[in-house]
Structure P
Amino acid sequence: MLVMEQDIGFNVWCGLDVGKQAHHACALDAAGRRIADKPLPQDQARLEELFTSLLAHGRVLVVVDQPNTIGALPIAVASSMGIQVAYLPGLAMRRIADLHPGNAKTDARDAFIIADAARTMPHTLRRVDLGEETLAELKVLVGFDEDLAAEATRLTNRIRGLLTQIHPALERVLGPKLSTKAGLAVIEHLGGPQGIGKATPSRLLRIITKANPRGAQAFADAIGKALSEQSVVVAGTAAAEQVLPQLAATLRQTLDQRSQLAAQIEKVVDAHPLAPVLTSMPGVGVRTAARILLDVGDAAAFPTAGHLAAYAGLAPVTRRSGTSIRGEFPARSGNKHLKRALFLSSFAALRSDPISRAYYDRKRAQGKKHNAALICLSRRRCDVLYAMLRNQETYRASEPSKQSLAA
């Protein structure tokens, strides 16, 4: 949340330009005089020594330019000493830097800019939520989950690319099934078109049934039909037969890791007081709730729902220049992770929430394409989400009125 205006009474503002191995600290008093201006290593003892010396001058506010990763230790040390911590967002810092003379880019100059901005423009700061263990755990788990998701996408594309190269008909059957146990089991046990073709129909059916008995016969029949559509052997098939089972095994392990990680994320999310509020909204699952908690929190940092929508990249951007450019266009900026989470949750809500479905259908009837209609729905749901977080109330469904549907 923003550092509130009532947080007054500081005597020292300490700006830290954090780094991997060392930081640069610049501390100013109320008159803007430098109390400290020196580099210091990424070391708990040296940080405690600096903060102790600053506390002799009165109440201290420590401001960093990176609250995560390399800035985590200074924040933890300051917190353990009862010192309030805030951070200056990078974009705000660069704009403020333009107000200072000189074009040099040094750690000492950046530390001074951070401290001076904290002293003279406290509205530019954001508070660091100290002791928020739930969010700290979520940040690590969600980050790892996103890495696994990217790896699963890469492996899936690689498998589909190989199948398309050597047997397009088989790819059309197996490609959409790579996220299922049955589809992966076929490739992992039998390989590509040659390996699958050598297997008897009964063995193929057993492999599919063991992985997922539902629809096993239809899946096996579709594979057999696809194999019959191509008799020529494309160059590179032999090598692909060796690579495909290994790729499928790695993809299966990656998906299993994501499933296990989802259970861990769910436990952490459930421990947060806002979890019941977020998950009560149709289409908001564990992963979406985790992303909202990390990027939005209790929404106190956003004065209005419009500010939240702009931050998420859901608010349209007006562009006008004479008579050549007129109208509103989709935003290209914003928090892309949050935008994707809200977009996917809106898509999921189409099946579970009649109100969302009715609003989406109305936008489609107005001539909007699928993605544009979903963006409109996401923007509308953003208003609801903001109200839920602000009032800490669970989702309440209501019948859509004609006026609201026409919005």
Structure Q
Amino acid sequence: MDAQKNETPGRGGYRGEQENMGTKLTPVIAGFIPLLDSAVLVAAKEKGFAEREGIALQLIRETSWANIRDRLAVGHFDVAHMLAPMPIAASLNLTSLAVPMLAPMVLGLGGNAITVAIPVWRQMAGFGADPDGDPTSTGSALAKVLSKRRENGDSLLRFGVVHPFSGHAYELRYWLAAAGLDPDTDVEISVLPPQLMADALATGQLDGYCVGEPWNTAAVQAGTGRIATYKQAIWPDSPEKVLGVTRKWANAHPGTLSALMRAISDAADWCARPENLNELAKLLAGPNFLACSPGLCLPALGGDMRLGQNTRKSIPDFLTFSGGARAAPSPAQGVWFYSQMVRWGQAVSDPKADREAAAIFSPALYEEALGIGPDEGAQTIRLFDMGTV
């Protein structure tokens, strides 16, 4: 959508066809889902970081991750706020409208939680579930709840995730499996858009779900749900959403992609500053973005979480935004996501696909755009039940 022949890097970043005065900005269309971790794209547009890099950023809200994937694949979007595993699934032809994609930048770390209906939580608490959300304790308690339900001949509990190829699905499955449960036989797992999760819990369509904020807090504030555990406890400092882009668009518009990543990195730094917390919450709550109250956004943004009606917990890194090296993807992250696809029967183990997953999460484009070196610790992955891998 931009004129590649006119792309020229400027000292402060991409200026495409204009200097600081700017007579023409390069349009970039980005799809997003109404979640808190769309914050860096919202701030890039609303706080002028994109325009400073010569980009006219247009944000289009979507209702489902399948729509995000499909509209990116057919060219309706140039880039997208995207589930971290989705570029891998698309590139390996594991999902519909599959096209080769890249994840050149991480948009946020953490931000998910696993919420259960109040009656389920009461049963878990009776079996000793940690009220502060320790995943080992809460998983063990849920396993005892499910065992009791089997003895009574009760139906399976139904959990919701936002997409089969999502961090949410893999975190939920990992948590269940670590407790000795089989996610494919001991529970039912359904797919639902994020913004419908709390309502589905309230009406009894779901017994629990894994979703990004603020849709866990929505159930807690409504008194219908209780946060059992959360992403930062399961896989600390792990990528949740990435900047998704097709290889074709990235190859055709390298200057624009570099400029956009610089703008998003600056926006992420702005989002991370505590003094901007209230303004960020108001921006995200606006009718064009999450269309909710700022009070629904504040807990996760500030790390002051209500896990339940009477349980508050300070989790400063529950959801984090940061530019610079922290926003660089890591090949190890891509490999882990692919390993979960293999583990749960979505893919067949293949060394070539393993290498492809690593390449999709290469930090090279991002590091070049920002002029930074590699983060030596980026290959480290820590999971709650097995330490560092």
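Read-outs: derived from the displayed coordinates by stated rules, not from any lab. Values in this document were obtained by computation on a predicted structure and should not be read as measured data. Cβ atoms are built from the backbone, for glycine too; each structure is taken alone.
Computing helix-only ellipticity at 222 nm (-39500 (n - 2.57) for each DSSP H run of 4 or more, over all residues; to 500) across structures P, Q gives -18500 for structure P. Consider the structures P, Q: one of them gives 2.5 for distance in nm of label points 7 Å out along Cα→Cβ at positions 162 and 226 as calculated from the coordinates. Say which. Attributed to the structure labelled Q. Ranked by percent of Cα pairs over 36 Å apart, structures P, Q are topped by P, which has the highest value. Of structures P, Q, which gives 23 when relative contact order in percent (Cα under 8 Å, 6 or more apart) is computed from the coordinates? Label of the originating structure: Q.
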